[in-house]
Structure I
Amino acid sequence: MLSWGAIVYGGALSAVLAVLLALAARARSLPILLAVAAGAFAGPVAWNSMLRATAANQFFVDAPISVFPISWQDTGSGVFGLATLALILGGGPLRAGSGGRLALLSLLGALAALLVDIYLY
């Protein structure tokens, strides 16, 4: 089971990586970058908080693939990251933007959350 410190640490790392990926995708607007950071932090923190609150240890079993040891817990962080990012970006700085841009930045943030969860904690 993840500690609260590990949950916040993972959310923070997800936010940093998501912003770096958004910058690589040419997102330069401060409101967009702040929204990406907020969504990439909030999604995994919400998911892992629910797992902790319900003592759902069975979600923490890694797949037996050494180069990509994904678990249900990792997948949930990516899914919650995607949903949170789509809501924050779509209701905020990208509400008048293109759907493609919204989808790209949401997916990049979700990918950041997934990769951080798989490989860094």
Structure II
Amino acid sequence: MKKLTKKEEVIMGLFWRDGSMFVRDLLDKMPDPKPHFNTVSTQVRTLETEGFLGHETFGNTYRYHAVVTEDEYRKSSLSGLIRNYFGNSYLSAVSALVSEKKISVSELKDLIASIESGTEK
């Protein structure tokens, strides 16, 4: 699965949060400064071509919906990150987080304990 651009992430985030909508509804929900309608329409059609969105036809317009869930995208992005930057080693990724002090050894121990007890965070 391809990595989304920042603008595409904003669009997909709105679909993941709010569900199906027309381009006009999407544009109304976008943060200011709002892009032009045609720009958003093109981005939505691109996301559909790439398999992130699908649509239902209503007369001569489309209502779009997410085909890929946020969780599916998150997992795919994490897998790609681990594969491309850590030699496909999740252990190397966790080690980097600890060495960069992004996660403490204590937090890592708590995580291991929660996994072992079946109460994953």
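Each value in this text was obtained by applying a stated rule to the coordinates, not by laboratory testing. Predicted model only: the values in this text are computed from it and were never measured. Cβ atoms are built from the backbone, for glycine too; each structure is taken alone.
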**Report entry** Comparison of I, II by relative contact order in percent (Cα under 8 Å, 6 or more apart) - largest value held by
**Finding:** I
Requested in this report: Could you tell me which structure in I, II was used to calculate log10 I(q)/I(0) by the Debye sum over Cα atoms at q = 0.15, 0.18, 0.22, 0.25 Å⁻¹, for residues 33-88 alone as -0.46, -0.63, -0.81, -0.92?
Outcome: I
Requested in this report: Consider the structures I, II: one of them gives 1.00 for FRET efficiency 1/(1 + (r/R0)^6) of positions 25 and 97 (r between Cβ atoms, R0 = 41 Å, to 0.05) as calculated from the coordinates. Say which.
Outcome: I
Requested in this report: Work out the source of -18500 here, i.e. which of I, II gives that when helix-only ellipticity at 222 nm (-39500 (n - 2.57) for each DSSP H run of 4 or more, over all residues; to 500) is computed.
Outcome: II
Query raised in the report: Which of I, II yields -0.85, -0.99 for log10 I(q)/I(0) by the Debye sum over Cα atoms at q = 0.16, 0.19 Å⁻¹, as computed?
Result: II
